[in-house]
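Computed from the coordinates by the stated procedures, all read-outs in this text should not be read as laboratory data. Values in this document were obtained by computation on a predicted structure and should not be read as measured data. Cβ atoms are built from the backbone, for glycine too; each structure is taken alone.
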Structure P
Amino acid sequence: MTDAPPLLVDLSSARGRLRVSGEDRVRFLNGQFSNDLRALKPLGGCYGVFPNAKGRVRADGVALNPGPCLLVDTEPDAAASLAADLERFVIADDVAIETLGEAWRGFVLLGVKASRVLRESGLVEAPPEALFSMACLSEDVWENGFAFRSRRAALPSYDLWIPSHAAASVGARLEAAVDGAGGKRSDLAAREILRVEAGIPRFGLDFDATTLPQEADLEEIGISFTKGCYVGQEVISRIKSVGHVNRALARLRLPPEAKTGDPLVFSGREAGRLGSVIVSPRFGPIGLAILRREAVVVGARLALPQGEAIVVARFEDTP
């Protein structure tokens, strides 16, 4: 994979985008988010989840700090409901929450050459190095957009938010730079293959509002245990002190006919249900699932309606 050509994928319909503005924006959103937004410097970002009072995940996303507001990059099907949930918590706060919808388009660059491609496109002088940090395409982020270092695969990746009026010209420059590096423009299916191969779960597909963040292997990247109070914090912190949750994330080798939602049975009991399912050029049919811990053992065999699944990798934050 070290010499894999770069890929350019249009994310316009695949991401939801929120803007949170007002004097109280950091304090307010920090009380809803599992990571520490007070620590964000200008052009910084971090990943986290928005838990409910029981510590389960309402939505996940990357929070970004371009300066005069906070931006949230989340799943498209979660954006509107998340905005409505956040609005319910606004009492006397100086906060405005809006979904950005069709006003913005998105791209992702993936591959070991992604940083070089972004630089050679001429859109940014220095691509951001720290995970989730930003680089503006001009002094006016609202005029030309920005890039941030994302986590879409095991390979390096950069997401770009581009205002709709600039999307065609920016897309053309990115495509020319990708072509020059021996890469190509691809589709969302290619991004999904890289995500599942890397064991990165997706909200709404691999985990949902019944899931604790630790069950989806999100503790290390998405939870601060020093930030203080936020919605669901007590439950999430108690798990840290107890030492484990009862389910964990696994990657499985699958029969060709397996599909999302299929029950997975281990030792005569349902251990979980199949989430993401893809056909990998390297590994064949594989998928992700959150399973009871006793089934999350490399080599474990689970029954599916179409045959047998085998655990080939496990992902968990706690021993």
Structure Q
Amino acid sequence: MRASGEEDAPVWRPHDVPGDVPQGDGDGWVTLPDGSRRWGRYGAAGLLLYAADAAGRGQVLLQHRAWWSHQGDTWGMPGGALNSGESSVQGAVREFGEEVEGDLGRVCLDGVHRQDHVVWHYDTVLGRLPEPGEFSPGNSESAAIRWVPVEEVASLPLLPAFGVIWPQVRRALTRRPLLIVPATELVRLLPDGRAGDPRSPVERLRDGLATLAAAGLSGADLPPELDLVPLHRWFPTIALVTGEGGPRLAPAPGVEVVADVATLAERHARSGWTPVPVTSDRGFAERCAGAAVAPPSWLLGLLGGPETDPRAGGAG
């Protein structure tokens, strides 16, 4: 429902909200320690979609907020209050479906940016589509829905809270981590598998990487030399390099399996990915054309513990 702003909000009465706006158990104001208020008893979330047009220009799908909404007649993203038990991704997608008409199809999640106010938070879920789809207002909360070129966003009258985070979000949309993992090197460092596990070591590595890709990783877990936006959570793309004479291995969700890195880094760099080779082999790192290198111990540490998938459960 109503996405929250950064300024103190007026008191709303039931007749202020049009009848086509769904009500949820998260609807309600939260008072921050400084006395200002935010919408959403359990926090709030929005979905910011990104796609490149036929000319390769990046665009984001923005919502022109209805005049009657808090800080209305401004531009932001579809979003609003989370319901109890919802993850930020679940809530953002639900709110998008309520406020926007159109088929989302398959959305690639890049990450989650969080504005944290201790007792309340707003999560901006960064999603990516292969091309700009057709979308229109889904209810009276949206005066308009349209794709806006990235370079033109700052010139619009933005919702104040969105304007604050836009520079950081824009950078996150154009610099996303592509972890490039050499199978042979990492397999040698893996602990032994459980007794009775029929998988080979490289299959266990691939499956562990798939779990990491789905759960994402905290911005606080990123090595500082990577120079990436410290999002609340990143969902990296992962490439597992088996080598020309390596084993034949099927890909897994979130994990691309390639024989060589010759064209991998160049292809992904054109799409805004930042190659991050995970290796202690200088020659391999140079072939990946990565600006920064992550040590294998860092990745093995992430694979060593279970993660919660914020797309499936209650994690933010």
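Looking just at distance in nm of label points 7 Å out along Cα→Cβ at positions 181 and 237, which of the labels P, Q belongs to the structure with the highest value?
On the way: P: 4.2; Q: 1.7.
The structure with the largest value is P.
Starting from the value 0.55: which structure in P, Q was FRET efficiency 1/(1 + (r/R0)^6) of positions 69 and 133 (r between Cβ atoms, R0 = 25 Å, to 0.05) calculated from? Don't jump to the answer; show the numbers that get you there.
Details: P: 0.90; Q: 0.55.
Computed on structure Q.
Here mean count of other Cβ atoms within 10 Å over residues 213-220 was calculated and came to 18.2; which of the structures P, Q was it taken from? Before the final figure, lay out the partial values.
Working: P: 22.9; Q: 18.2.
For mean count of other Cβ atoms within 10 Å over residues 213-220, the value 18.2 is produced by structure Q.
Taking Rg/Rh (Cα atoms, Kirkwood Rh) for each of P, Q, which is largest?
Comparing P, Q, the top value of Rg/Rh (Cα atoms, Kirkwood Rh) belongs to Q.
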